[in-house]
Structure I
Amino acid sequence: MPNPNTLYANTFVDALIAAGLKRVCLAPGSRHTPLVLALARHRRAIDLFSHLDERSAAFFALGLALASDEPAAVVCTSGSAAANFFPAIVEAHQSRVPLIVLTADRPPELRASGANQTIDQVKIFGDYVNWFYDAPLPEADPPPVALRNLRTLAARAYDIAARQRGVTHINWPFRKPFEPGLDDAALLAIDKTPPTQFAEPARADNSGLPALLTEDLLARPGIIYFGHGSCRSKAERERLLPWARRLSAISGFPIFAEFTSNMRCPGAIGTYESFMTSAAVDLSQVEVLLRFGAPPLSKAMQDFLGGASLRHHIHCSRAGEWADDSHSVTERLSIEPATLDSKEWDAFAPGSKRKGAWGKYLVKADSVARQVIADEIEHGPWFDGAVLYDVADLTPAGAALFAGNSLPVRHLDQFGLPSGAPFIAYANRGASGIDGNVSTAIGIGAAQKGSPLVAVLGDITLYHDMNGLLALQRCGAPATIVLLNNEGGGIFHRLPVRAFEPHFSDYFITAHGLDFARVAALYRLNYVRAEDRASFHQAFTNAVGGNEATVIEVRTDAVADLQRRNDIMAAVHEQLKSPAL
């Protein structure tokens, strides 16, 4: 008779992999041994990634799931190990990323007993998981229904994570011994039989949006806005982009696109952060907003939403999530990008008559802002925003670009103009934290083997997840990491608290004095310090075209960089005053 732990773990894991699981991250420990060994039996069929700490493992798994758009699993031992998963689970929940969390736990007699390394793990992640299940304690000679339950459990865990794009958590109590008996392997062959199957839900023949586009609505000035996460893959963009262009054509509404929407393609307006605050640009006439994805990253767009008097604010989300921090949505739709078909607009006449001066006005403003930004970066002092301009221009087609939170993702949105080389951009904008950004980025790279990975991170963001750098070597996921080092907390210079010295410098800037060349050496990474734009271009081109992990550090000055950004925006505003506009 096999060890009950082995029997239960193998039965569950076999069914989980038969359901479709392909990628798993493992953290060290002992009590989760039955799960680890059950997964190891499938090491030729699935990708297993070993990590040294739970927080990095969980964010790495999040990156795997984000890039593949398929559930990834993360496994840990009992106690505070599970608690270290929490930040990544919050991000997965907020970003609608499918994640399966498997935690080992103490058996019932050791819970609430004061036993070492024992905490209350039942529903430890609260409402941040879509489904929690406290697995049964393995028993010897279980009835057939008990084993069928494990297979159904695996099928449900995978289906809920995949279909609802969220987190499922299964907590596994194990008694010692955790290791299998000598003859367990011979007794337990891998079961590849598919577990419970879940039929795809019936889909409507269109998105539901055409029914809302009445003649009255289409006669009004409007904007189509694509926020973060509108599409997350090349396949989704191939569906969504022609659909959106047809929508723009029949409505006459121009497309505004956040960089990490992956919809900032030629023809879309992307410089709105630089021109929307200009007195020369009047958006007060906007009466219709068709919005996709997350709430805007741009402060200018946030302010517009907060003050606009919209007759129609239609939000289209990918999984029915609520994303209305301005509390102005009038209609909400759930739309899957991968199911869209531009043929649904065939019944609509082109909207060229409606577009008139309105659309041309905004397209011209965007064109003016693009030219000013390009000229200023080409001929003016190099600064952190220009680094993101160059990254967006130099990143090759088919690559993955991850933008760290705080300044990098904002600079990418403001200064990242579309190039002729389409790639997919990512960011952890669910909870918008700096925790785990390194591990998430490397997980994205691991899910897209053979494609370049570029990650642009601030110094505090990199410091916060330095242990994640170990995955570059352990998991075989090379990356080009662009490090913007402004000695900490540069984004806070945008806030009013900057005027309150010395408290601002003492408690907000978080200067650190770290030597990142030594950090790169510690993790056996190539290191280059780019002193100017030319050396950055050379270093970036060499790194992104190679097969080794490289850190390219750019030292910047937060105060000077903010002034440079303000000067560029002032130049844009001045040019927009031209009568020709």
Structure II
Amino acid sequence: MSNMNKNFIQKIIDEHNETGKFDSKVHTRFPPEPNGYLHIGHAKAICLNFNIADEYDGKCNLRFDDTNPIAEEEEYVRSIQDDVKWLGFDWEDRIYFASDYFQQMYDYAIQLINNGNAYVCDLSSEDIKENRGTLLKPGTQSPYRDRSIDENLNLFERMKSGEFENGSKTLRAKIDMSHPNMNMRDPVIYRILHANHHRTADRWCIYPMYDWAHGLEDSIEGITHSLCSLEFEDHRPLYDWYLDKLGVYRPQQIEFARLNLSYTIMSKRKLKILVEDNHVTGWDDPRMPTISGFKRRGYTPRAIRNFMEDVGVAKRDNVMDIAKLESSLRSDLNVRSLRRMAVLNPLKVVITNYPDEKEELIVAKNNPEDESAGTRKLPFSKVLYIEKEDFMEDPPKKFFRLTLGGEVRFKFAYFITCNDVIKDGNGDIIELHCTYDKDTLGGRSSDGRKVKGTLHWVSAKHSIPAEIRLYDRLFSSMNPDGEENFINSINSNSLKVLNNCLLEPDLKSLESDIPVQFERIGYFIKDKESSDKSLVFNRTVALRDTWSKK
């Protein structure tokens, strides 16, 4: 890759390699907190960290930042591992937890106290916040800032022993309460938290803050390049300060713009609200922007990875149009998806000149984009179903589907002409009587006549029932995060359930992870709630972007 085509992170790494800044090969890490399921924004960080390591023949660790026992659960640990693997990345044997280093972090805190760079503070969290000052006004020093080293060591040990209540004391770094960077104004290093940890149980009742843990984890693991999103740019001086004061190895922190998508929430806290308040069915609801939600909806790892490559790596935050992600998905699914017939809103068609007991098998291509996908045989019989919207008794101009007296092509089968319309007592169309031209099998006429419309269909006798879930964007607002109440911008039409759908019989035995294109409708995948007795398919994405027309 030429230097012109490299992003700014690659250029920094190239410079470090040339100058010999680090003794080892590139070593990155993906460090999620196990307090929820990963979302599409995390996918960018995953792809970036693992791809950078791979490009430079280096390594990437998977590390869980489990420093907050109140919010973290083993369920989230498992889901994160599943998501990273599903995206196609392998951390090999390098899976770590912040809790692996709790003792080392504590020992380093003792060292910081002994060096006169940390103290135990009795101020409440509210008082600490109040005393920080503002960007224009320096902070106020804690009255406990000048405690002796021995007193601080004694109090910190008693904090660890569980002698004090939650919030009654903290360990703070002694830096500068007038520093122009607010993060450097005596930040908290440890807080007291009597809570059960998912890995260490009740062994600890003091837990490190992220800024303290982050740098030490990177240092202990020998990370060379600590890639963080832009909100950590102002934290980098603190990252460096801690490691320099301890005299330990210091990686290079580099910040990049995180992924922001239109019509999407990128906050685990808000996503958790959607789950807990039952606005969705769970973290893997196909409308959720979680990786597990995208997977259940039928997105492919390749589509997401291709999208991340197209997005690239930038230094400034911006909002990407979700239509670009959907376009990447369509491009991938178009190549790999099997084609199948499905009728979502059935209208009965009787071919009056077709023999009553006759059945035949029509040869159909599995994927016109992939000849190696082969063909299948579709059952054809006297009674069929088409989509109700594919017939109009009094059509407008340029309606190229079926009309009274009109002729269309049934895909892979015959030319069909509608001769009669049957209605119920309310005047609603319930059945069409048609004739077929037996000399047009395969969609070609012997006399060279052409038809403009091609319809999909299923045989009534052979079709199988299914529930179809038509998913759309969860939010109707382009920027739900910017709304006063993001719940109010939930799209009321984000899910439409159709219960009377009919599918070609081959779909009953389809594996759950195989994407299909329902001819002329969209891309679908079998949902995990499907069973032998009840089929459920989720719409992954429509064939075309319909939102641009709204």
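What to note about this one:
- Ranked by FRET efficiency 1/(1 + (r/R0)^6) of positions 235 and 363 (r between Cβ atoms, R0 = 41 Å, to 0.05), structures I, II are led by I, which has the greatest value.
- Mean count of other Cβ atoms within 10 Å over residues 147-154 - highest-scoring structure of I, II: I
- Computed 15.8 for mean count of other Cβ atoms within 10 Å over residues 91-98 - originating structure among I, II: II
- Structures I, II were shown, and helix-only ellipticity at 222 nm (-39500 (n - 2.57) for each DSSP H run of 4 or more, over all residues; to 500) at -7500 was computed from II.
- Ranking I, II by distance in nm of label points 7 Å out along Cα→Cβ at positions 379 and 523, the structure that comes out highest: I
- Ranking I, II by distance in nm of label points 7 Å out along Cα→Cβ at positions 163 and 275, the structure that comes out highest: I
- Structure (I, II) behind the derived value 2.6 of distance in nm of label points 7 Å out along Cα→Cβ at positions 107 and 179: II
- Entry that produces 27.6 once Kirkwood radius over Cα pairs in Å is calculated, selected from I, II: II
Bear in mind that the values in this text are calculations on the coordinates, not laboratory data. Remember, predicted model here, so these are calculated numbers, not experimental data. Cβ atoms are built from the backbone, for glycine too; each structure is taken alone.
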